[in-house]
Structure P
Amino acid sequence: MAAAAAAGREEPPLGIEAVAEEAAAAAAASAGFRLTAVRREPAVRLQHGASGLEPLAWSEDHRVSVSTARSIAVLEQLSDVHSGGQDMVIHRTAVPAPGTACTLKVGPKKEVAECKEKFASSVDPTVSQTFMLDRVFNPEGKSLTPMRGFKYSSWSPLGCDANGRCLLAALTMDNRLTIHANLNRLQWVQLVDLTELYGERLFEASYRLCKADAPCGELGDFPEFQRRHSMQAPVRMEWSGICTTQQVKHNNECRDVGSVLLAVLFENGNIAVWQFQLPFLGKESITSCNTIESGISSPSVLSWWEYEHNNRKMSGLIVGSAYGPVKIIPVNLKAVKGYFTLRQPVVLWQEMDQLPVHSIKCIPLYHPYQKCSCSLVVAARGPYVFWCLLLISKAGLNVHNSHVTGLHSLPIVSMTADKQNGTVYTCSSDGKVRQLIPIFTDVALKFEHQVIKLSEVFGCVRTHGIAVSPCGAYLAVITTEGMANGLHPVNKNYQVQFVTLKTFEEAAAQLLESSVQNLFRQVDLTDLVRWKILKDKHIPQFLQEALDKKIESCGSTYFWRFKLFLLRILYQAMQKAPSEVTWRPSHEDAKILISDSPGMGSTEDDQEEGTSKQASKQSLRDTGKGVDIDDTADDSLHQSGDTGGREPMVEKLLEIQAQIEAVEMHLTREHMKRVLGEVYLHTWITENTSIPTRGVCDFLMSDDGYDDRTARVLIGHILKKMNKQTFPEHCSLCKEILPFTDRKQAVCSNGHIWLRCFLTYQSCQSFVYRRCLLHDSIARHPTPEDPEWIKRLLQGPCTFCDSPVF
């Protein structure tokens, strides 16, 4: 304060030069945090209006859920390597709202009907009007508008469903809480109705949380009728991180089993913690359900607090109230490996200042001054952001809290956070988004913030929700038309639009230094790289050199997959756009042009669609069809005999295609070595594993230029185990031997063609098989006869693009 007073007594410098110097210094100080938001096409129009308090959520597997008045629209972002279009590739599905209203179970049906008739016809207006106007009691509405739509949606962590992807928990306006899974990409399946299950549990327990509680009152009493509804009407639900539990087998051995928790906050302040065994398949995967009394009146929001200190994990639930208080509730995780709990609740903010807590985010960070991990809790309260820094020291749990003011002139309608760097984004309905960057100090932290005016990107719009992508590359925004000439729009068109938060250079650097080393989990970053290459039609030199250095020094297959991704995108960028619509059938006979075009060979069977080789040949045909007017077919025929007369574009495409095939072969060999390693570890002498082991060994050693000592030693040990046995595969149609001559397909002597599984290299001799998300490869379904190690192999992602397999 003294320094500030001394500075205030100083006379300010005069002149325009001094003002210019101050402005330049301020600009230089904030240059490191300047953000340029760029619009990313396409904008997705919603069929119905957005609903709920936080209508937008972005999952770890890059799916955006939008809560609307009739369904949950799900937009899946793909980094398509087979498309040359510069727009973002989005796969759209929907979770429809239930057709019937949800009625909470508060007692026997006959008794409930009599009580409703009694309360509706009560002479006491405080009873009859309260009953008739409360939509929890009357979800069907009768004379009121129906309660259609969704109140909230929440994504689970990655790896919870049968395909290793995210589950979606959906809460409808009429208090129905369900869990959905997208098992075949085209349709969402409801796995369980938690509202129904929780109502049955309460009914069996006579609506008491424990046996020691006093007996409940009669259902005919209106307060008791209200209590039974409020104790099972969900407000919010949130998923925890994946934790490990120990399961005891029949022989008293313990094995680690993955599990996930779902916390459900109810209107009366109780919290139900459901524990699910992974993968979650339905009602049979529910392990337990425990109810916690939070003591919070009028609860409004919920979030998990997960803290790790010295390899010890602590967990709790952060609950916010509509009256203002925020506190952490201890959660006792029994039989969860490595977890500890708080001894008592921790109050983060206790003032009853009537500022409702709208949203809470918990971000794990590393404190550079204290040299330890910490948790940053941020909460939207009206137009302000409340923050609290939690860290554990020798003195115990340290709590630092404050408010960030002056961000918005209107209340915050949505808040999201980038958990990788701690950046927080808030928005109000006037189209202004604030970016808050935490900066640590010796004691606590401070925030650098700047405004993102969406009106400069989309025009005059109103915002209803925001969500940031998992790696922080994009911001999704729900918008409608803003005011024009001082007038509100007649109709509202709800759209989901995207803006970039990172540059291409930042995305490329993050991909090169990634600790995840999985392209599928970084789709938002790879999409930025894809967009840049398709626009510039070349891979930047700095990225090529940095990637080559990584491959030479590390040799991880992740960098090889990243290189394959770049080459495939470059291949698409170098191709000329077709002059005709691709789906329209052509009546021209182009066989002569295809066969006589330079560099073109015979076409392969259509069974290999999705492979880069087939896609490249198709693209070369398109290049041959789409030549300029000056280059006639006769000129190409005359130049076909001259090797030096090839077009430079065709030569460039052939060169890129050769590099693609070389990288694919390297990745195939590395995965073959892994499969052979599993075969060696899990088989006895002369055992038929159903995997074409001898064929894979011969395929690896067939190339004289491939000299890998590890592979040769491994193959030598395996051949010694096999003891001259070959165990060849046989065609299921003619019983002939299927030779292993191609990694993609197997052809018997009678011409029967079977595609090969890219995970185990077995022939898929059935009409039903799985396919990777980007249609790179195919894989067979596991069978009951398969041993556990083969089932683990079949659970792996695509070896070319890291995508899951459906």
Structure Q
Amino acid sequence: MIRSLLLCFVGLLALHQSNAIANDIIWPKPIVSPASTSKAVSDLISRVLDDALSASFFQISIKANLSVNGKDVFELSNGSTPGSILISASTGVAAAWAFNYYLKYIADSSFYWSGKNIRISNRTLFPISKPIRIVANDLYRWYGNPCTFSYSAVFWNFSRWEKEIDWMAMNGINLVYATTGMEYIYNKVFLRMGFPQSELDDYFTGPAFLAWFRMGNLQKHAGPLSNSWHQSQFQLAKQIIQRMTDIGMIPVLPTFTGFMPRTAPSRFPSAKFYYSSDWVGFGCNESCLPYLDPTDPFFQKVGVELLNETITLLNLTSHYYACDLFNEMTPPISDLEYLADVNAGIIQVMQTVDPNAIWVMQAWLFLSNFWTADRVKSYLSKVPIGHLILLDLFSEAIPQYSRFESFYGHYYIWNMLHDFGGNNFLFGSLVNVTNGPQAARNFSGDHMIGVGITMEGINQNEIMYEFALEQSWRSPLNEIELNDWLVGFVMRRYIGDPQVPSSALYAWQLLGNSVYQKNLYGDRSIMLSRPGLYREQDINFDIKSLLLAWELLVDASNEIDSDLFRYDLVDITKEVLQYKFLSVYTQFMSAYNQSDLYGVSTQAAILVDILSDTELVLASDRRFLLGNWIRDALQFAKTEESIHFYNFNAKLQVSIWGNNYTLDLYDYANKFWSGMIQNYYAQRWYVFFDVVIQSLIQGHPIDSNLLGERLFLEAELPFFMLDIKNYPTNTQGDSIMIVHQLFNKYHLSFNDIYFKEKSTRKTFSFKYHFD
């Protein structure tokens, strides 16, 4: 009897240690071995420090009981042996987080998407003057948007995934989508259900568009997927999930949304199906997917089979599952009871397979006008409290928690979305990001349980993502503290030998108080937009601050030459050039309005020159090359035909995205990349200038339809369909020398630039159209 009681006690203790208990809700956590987790963290440190001997001086101690109410804790102190550093942490992720804290705030070092600046020597570590203890503000730190895995990660191999998982862990991320390879599982289950492979090939999109296939917006577009793609992605998925779980992250697995191949209604005539909307004008050849009604019993059968297969093949019960049915589409029925029953059907699938299931749902759908308060409340009402986490996807700009009473008793994560389409122009709001999470905690109490980043694409505006994830342990910063933080950001990004000049520090303070202060939306560049008459571009900050910051960084380049500094110098230079382009375009249009042929021709020549200079400076830095994107895509090509297929997918996404009649998506994923400027954007402007000049010579108005046809046939179609160039993956020219040349060429002309800052809130142009 006593032995039985002891075993029961041990079992309860183990359950407690593998779960986070907060607000009387038990949130499942992965059960991992402290020893294996410590090794995973040590391996991460070795990778970041390039296998330096000093990596072995970090001592890792994983102690689950360090956590406070389920929230991660880490402690940093000098280790037990001379020269060592002890990291004590509640989880592996917390330990990696502690290592990054040490890099940033003890060693003045940094680790980013664009590279790293490590000041730790091969043989010694910086000692800690007094022990440091950090307690997370919340339970979770979230990473990702369904689109991230198409705009950025779609063509990654495991080597690149390994770097991203390291970056996630070092920034405290403990909850992340794990959707890679899901098509392999769906293909397998649907074959068993009787669908022939030909119908499934007509169902899956191409690789570059899988995010929108998974959300039920698209089918077939740029497909089909090959068997080798299915196989490679499934193997990659297992590697990704293994690495995540080794270090203590929670992978969020996909579960059935109801979407099925187009022949499903005829194959299962007794089941109830609806059809998704014609998404952004794609038409029902590539959109209008049939989806099984979650209130239909057949939904349970298919959903349970798919989730069981997912768990079995991946050998993982993570307890966290993603499902987003009405992503940018309107439910077929507005009846409140029906809306409640839909979600009751979805959670039932999860809990049939895993009674401890937690549903992770985007709150993005609630931005549609369809979702009134009573509909949202009803929609969420039949999901048990504690079994749903909502991702408030765009919290820094349009938070939904305050509209819907903190989601009526459910729990949510505050997220900074920031980026759309993987665009890489500069913007952000440090002010909103430092104040937003704490405002949510104050409003919602313990129902706000995390901070996250939900960017559609990475490799841009790194300052915003570092700062956002620090809100998971920081208190809000006032103006003085924010300026101090900016100084620290620059120091750990550039510091080396010699020291960082004051001009670089002042430049970033200018940027932090202009481009990155309250510039929530930014606006896509006219340079990268489809050419036309009377194009506009909003500027929501003081552009003089950007120009002065550029001048200061050019001056600083006489003293510093670090890799990350070169990246930032190119990044800010291309930004200055795009605003110069906008200024000249304004003069071009003024000349056109006066039928001034000479003025139009003169301004067109200047615009062509700016395009050439933008290509020149971008080509000098490895992080701005179209060739990298194409190279990564082509690693999956095995035949001549597949080379064309992957090349087409990669270029289509970053150019017109859809087809010649989905104009709202044109250039949605535009990029300031060498190769894109010269071979795509510039080619379109050449066509546009020719059309405008011919109209003035011939004295007739511009035919917009003819212009669109010429742009498509002469510039756009050749780029994504016919172009077989080998784009460079090596840089051309010296960035600092090129920037100095451009500064000497342009800086005097900036005295004449004036753009009125728009003080009114921009009406945000969402990428897709609701209703």
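Laboratory data are not the source of any read-out in this text; all were calculated from the coordinates shown. It should be emphasised that the depicted structure is a prediction, and the values quoted were computed from it without experimental measurement.
The table below gives the values:
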item: Parent structure of the calculated result 20.8, 65, given that Rg and Dmax of the Cα atoms in Å, for residues 467-746 alone is the read-out and P, Q the choices; result: Q
item: For helix-only ellipticity at 222 nm (-39500 (n - 2.57) for each DSSP H run of 4 or more, over all residues; to 500) computed as -8000, the structure of P, Q it came from; result: P
item: Structure from which 28, 24, 13 was derived, semi-axes √(5λ) of the Cα gyration tensor in Å, for residues 403-546 alone, options P, Q; result: Q
item: Rg/Rh (Cα atoms, Kirkwood Rh) - highest-scoring structure of P, Q; result: P
item: Answer label among P, Q for the case where semi-axes √(5λ) of the Cα gyration tensor in Å, for residues 251-346 alone, calculated from the coordinates, equals 23, 16, 15; result: Q
